[in-house]
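Take a look at these structures.
Quick note: the coordinates plus some simple rules give every number you see, no bench work behind them. Since the structure is predicted, the reported quantities are computational estimates derived from the model, not experimental observations. Cβ atoms are built from the backbone, for glycine too; each structure is taken alone.
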Structure P
Amino acid sequence: MILTEEQLQDLLDTSLDSLAEPPHGTEWAVVLEGSIAEGFGNPSSDIDFLLIGRTEDDLPTMPSLLFLEGRRVEIRTRSVRQLTGQFQALEEGAERPGRLSEDLLNRCQRLLHSHPLRGHALVEEVKAVLPVERFRRITADWWAHRARQSLRHAMALLCLGESDEAVDWTRAGLVQTVKSWAAGLGETYLEPKWLSLQLDRAGRPDVRDRYWELEATAPASADADAARGHLTACLAFAMDLGLTGVPWRPERLTVERVAGVTTWQTGERVHVVRARRELFALGDDAGALWRSLVLGRPLPRVLEAAADTGVTGPGPLLAVFLRYGLIRLAWKGGGTVTPSLPLAAPPGPVTPPPSTAQPVLSVRGAAVTGPRAVDLMPLPADRFAAAAMALVWSNVVVENAVEDLTGAVRRGQWRVAELSVRRAVHAALRGLFSSHGVHPLPADCDLVRRLDLLPSGTRPIGAHAGELLQCTAGPTTNGDALLAELRGFVAQVRAAVGAHTFPLSFDSADTWRATLQLGHDWLRIGAHLDAQLPIEEARDLLAGNGAQPHQAR
């Protein structure tokens, strides 16, 4: 160690003087943990003391930090019962190394390799709960599991055309492989930062030198051939060190469904819901690729089918689906491929920043930023679906109001005409707000005053709406001009929200059928997400699969 026993005891005495007195009658022991206890460390390394008490109380996990003699000193406390529980939890989870907590493994490792300073008998009693040889096997298996995941993931990334990323995961798999091998020899310290010293102590210069050679030859900016060559060499080295389950067999990688991921299409737009909360909208190319997926197939076959879609470079798009957790990769006979790094963010799907496309949605689907987009909508999936249903329904109400205005003008019913105009304007504004994801909506009478919630480009619509809401009608009113003015306003709003192709709902049986089908597409999503339905009758439309309830079969 870089500190003598006397120096450690002095630091411990000074540290204990700074702490509260332990409970009277409690048996205590003290060990030195961490890199210095392992025989590593340098003048900047902190001093890690663990105080072990024979008490039934749970002692705090958070350390106390002291700054003594130019060093940082961390003092942790643990009861015998807590430490015994840690070792038991580790043993119980050892059969599934992929689920073992890194923090739990690290805590157990630090204690087992600690240097006793006080209460040696109590320290030995606690350490005896988990034999060191057993811990070596658990740690070696834990690293081996991660090495397999990283190397299989690197293989998949190469197939997907993501060569640079494949090199990074190959390097991660290489470190994990060597850490597994070293753990079997007793070098179980988890943090990779002391790997060079661990390899020096392992007594196998051939393994050490081969590792550093492979580390040094990792391509800096890899083309596919260089990345594959490096991965192949690392796979061979891993198998030489006893790592199983990593042959170069891309056909063993399969593309699988992720629980809780569902697909919904409205018009040409493909929407993918993740975990019933986040909604992703796919651009035209991304949507075509998504529709081509046949889950359960080997990755090479999925890529072959993707090539038939005409989408350029499908591999990187599939990689995006994978990163976002919309699909998963599995190794035949080996479960889901879940790569992870030590001392890093936990593995799991990425959640990108929300899309900035405005408006958020149209009656045909979510707005996207481009053909290869896999855009996260900036509001929860249930609110998105509710806003979309409100958008469709608002346009139905607009058509109904225009129909009412047409009849009122023909019969000279001017008060009816005024109310019909206001109803149409309010309904159109409801659609405008809904297209920007506003839900629940302001009251109709507040809509025109709440346009400051929307982008500045909607201001002309607000001005036009204000004029129409103030209009009056009487015997001298030009009814055709009023109808044209309202239709112009409706067209202005629909152009802004992508609803310019909305059917003239009450014009014919065909346009009503098209309206019902459009509404049904959105109702299916809304019902799946338990979103608020715009009207109660919508349940009947859903039950009838988009058909009228009394329609002859």
Structure Q
Amino acid sequence: MRRISTALTLGLIAIPAIAVAQRAQVDTGTIAGTRIAAPTGVDAYLGIPYAAPPIGALRWQPPKPAARWSGVRKADAFGARCMQQPLFADMKFRSPGIAEDCLTLNVWAPAGTKPGAKLPVLFYIHGGGAIAGDGSERRYDGAALARQGIVVVTINYRLGAFGFLATSDLVAESPTHTAGNYGLLDQAAALAWVRRNAAAFGGDPARITIGGESAGSMSVSVLMTSPLTRTQFAGAIGESGGVMPPSFRPKSLAQATANGDAFVRAAGANSIADLRAMPADALLAAQGTQRLRADFIVDGQFLTEAPIDTYAAGRAASVPLLVGSNSQEGSWTGVLNGQPPTVANYRAGIARLYTDADALFALYPARTDAEVPAAATKLASDTFLGASTWKWFDLHRRTRQPTYYYHFSHPRPAALPPLTNPEVPPMGAVHSAEIEYALGNLDTNPAYAWTANDRRISAVFQGYFAAFIKTGNPNVTGLPTWPVASPGNGAIMRQTVDVQTRAEPFTDQARYEAAVPLLENRRP
């Protein structure tokens, strides 16, 4: 009963605690959401279309405006999630299923907020490698931050082959001679919708902070560089991921179209017309069989150059940035390739993966077998997301925009049945573990035995997020001081978020500077 009560309070099930219709007038018509009962109430508007369904001839087209409707449209249930395979066990959806008709968003606002109240807005982009995920996931629920006086928006965008396929046919038919990045164009369309309609929910279009985790964080890093979006928001939050070396560089349009043309042939089609005629389920199956990646593309429209060049030249969005990563973004087992953690196996694992094995071993040393798991964890974490997130942070802070860097190091508590604890215990905070803490959503995830320490950490982390969304500065009375990063070549401070949250020297700075070029030299 206690869990059921918590779910009702947070609005996590289909029937809200108080099913009172709350109306809002957006540019395509009137919508009716619901009020969620809580110590302070929240009005939720779910499944709002921000663009036309990208089906039929609109498959692999930039998003088109949503149709207007007459009367009052119900906005009390999440829309379908975009086409995807069930790849990640930690995604707990509230959406009814998958469909191509998926371009919807969700809004949470403090109960009774009047239009034009000018509250700050968080525009949040889900993770999932740009091949999975959606805005209905429980861990992204917007009610907790809405209770802090923030209008929260989560979105869906096209994924995988549906969102990032580029082919020579698509380039030829495009008036701008571009292709791919449809999922990013969806994000831009959703952001434009929020700017037009934020005031209807009490939000201020001049105070939008874009945020996201993993692929969502990578999306934030490119939204800050795109000429279509980089002037459309007031702040940015990135959790574990940036489209930066050593791990992530966008594809050129030529590379992307060559890959896409090969995918068309492998799917048994002769043209993009054939592929548009293919049922969505068959296309999704072909994506899984061919392992098509969802690559961001320098297409000349959404991205006119690699993000690293935009940041280095000072052309990225001139806004405050809060960014960071977790202490265990990757696992040492991947470096060891299933072998026992000995120094010899560790050296062999580095040599198997990288051409500069000796130099990397010197940066991630292990003198004894006992030191191998920790050293290999740092290497795996930096390779996956740690170093690319740092590179994004490092370039942006040098533009003298307020930049704040965090290091989330608190491991989750033990898992509760039926979830099983991993055979290899985590050595820190694993990838995506910070989401529930930062968004105030521990209670949306009953899989873990949350402790008083977890709740204290969440209160601090959520407090930082709320303050940053409101002011562009995470510091607020009652929380440990978080210093802004210096823009020069001197020592940098970062905020370690743990049981004892604190500012401390960024001791990994020299390692990252030396490792980034070496980590790019991966073996095929």
Structure R
Amino acid sequence: MRSGAKVAVVGGVFAVVVGGVGYGAYNILDGLGDSGVGGGSDAKTTTAEVRTGPVTKDEIADTSKEFLAAWASGDATTAAQLTNNEGEAGPALTGYSESAHVTKAVITAGAATGSKVPYTVKATVSYKGTTKAWSYASELTVVRGLTTGKPLVDWEPSVIHPDLKKGESLETGESKTASIEAVDRNGKVLTKEKYPSLGVILDELRKKYGTKAGGTTGIETWINSATADGADRTLLTLVKGKPGRVPTTLDAGIQAAAERAVKKYPESSVAAVEPSSGAIRAIANNRADGFDAARWAQLAPGSTMKIVTAAMIIQHGLGTANGPVKCPATVPWEGRVFHNLNDFSMTDNPTLKRAFARSCNTAFIKPVLPLGEGTRDTALGDEASRYFGIGQEWKAGISTKDGSVPPSEGAETAASFIGQGKIKMNPLNMASVTATAVHGQFLQPYIVPRSLDNRTFATASPLPAGVSSQLKEMMNYTATSAEGTATQAMAGVGSYKGGKTGSAEVDGKATSDSWFTGFSNDLAAAALVQSGGHGGTAAGPVVAEVLRAGP
């Protein structure tokens, strides 16, 4: 421990005073065993002895206790030496006091669960005469060192704060960007406290538009982004800046419904778009990693992609919504056999609309065979780009990942027609696909007015006459007929509606990703639930709840 530190253990309470600055770690012995600091069984192990096997209960207790005590006392060197990555832990722990300006820390540990030890941190942040309390919870894991065999804290930045990721750091000071007050389309203030999914979006809007909106800076504790183009994330406000008003297209009611919907399923995301304008009405996520998959994911969308495939089939004269198709259980394509779910087939003179409703894979592969090899390898990508705006570098006012439908060959071409192969999408992309099908023309999704920065929107050609009406008819039938795979999920959605389910197989996963996209009146939405199974089971209810909140 640093020179000048005084340590006392009295009645199970650990208290430290370092260099005239008070630190305290109270109740760190709770749930971690009865040994004193440094008194674990491993403390008597000779340097020649290398232990193996899982860490023991006593080792977990002693190691976590010593680490938390050192951290709370401000002794970054000792704390870092108790981790399995001293090189990264040292600067991060030093920065806790020197960069984040934490002047006091009270860390209370809970009972260990296996090798994980949860704890709460009650800290005080002080900067240029301004002081504010800061509290949060996190956890650490004790592992055995690979070379020494010693029990060590498995170092992750989240040990310091649960939102901290690799390459990021904590800092307290005058904020880099001006404060904002983001409002929905009706002027209602949007906050990350009320709408947690908007946290990363509000931080990004602040970085891009805070100065333009006339805001001023304050004093804050924040997470520095790991990338130059990323947005810093505010954790604590010591002194508020004057916020500049930033209008958004979001709808507070629809956003609230989206927040509720994703909470019902882990690893779920949803986005909603207004077909008549392209305005984004809601974006929400419920993910353990905090990733904004609703606009950043790049995953196969499964059979929701059949909306684009159907448009391609109609435009190439290969079929119509009410025209006949064949839906055998399997279909071969250049050495690979494609199957329907459970190898079902339709032998009662099905139409393209009915095959779409039941999500017959073979009916969306077989009709494309007559196209020439070169044409069919690029036909879907051309359709997606020219008419649905996929891959057109959207400038939504926040960062988004464009969908991707690259050229393919061989069996991958057939796979792309049913949303597999090389195709990559996210819920915002698929909500836009549905919005285009409903409106008849792609209108680029956006979340703030163009007037804020005079950016140029992506454009695409209108769908040819009759294509939009056929797509809407097919989606409506899928969401209302007895044989439609979207009917159950959309049962509670009123007015004119439509939907499409999707289940995307992912290599190495036993359960497919659940996708669903649908519309009701002038609102389109799409959802993804990773490893959620069938599209109508998980993603479907998410979309339905969002649509019920719409017009």
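Assorted remarks:
- Winner on percent of Cα pairs over 40 Å apart once structures P, Q, R are ranked, highest first: P
- Computed over structures P, Q, R, distance in nm of label points 7 Å out along Cα→Cβ at positions 78 and 214 reaches its largest value in R.
- Structure responsible for 0.5, with distance in nm of label points 7 Å out along Cα→Cβ at positions 286 and 326 calculated and labels P, Q, R on offer: P
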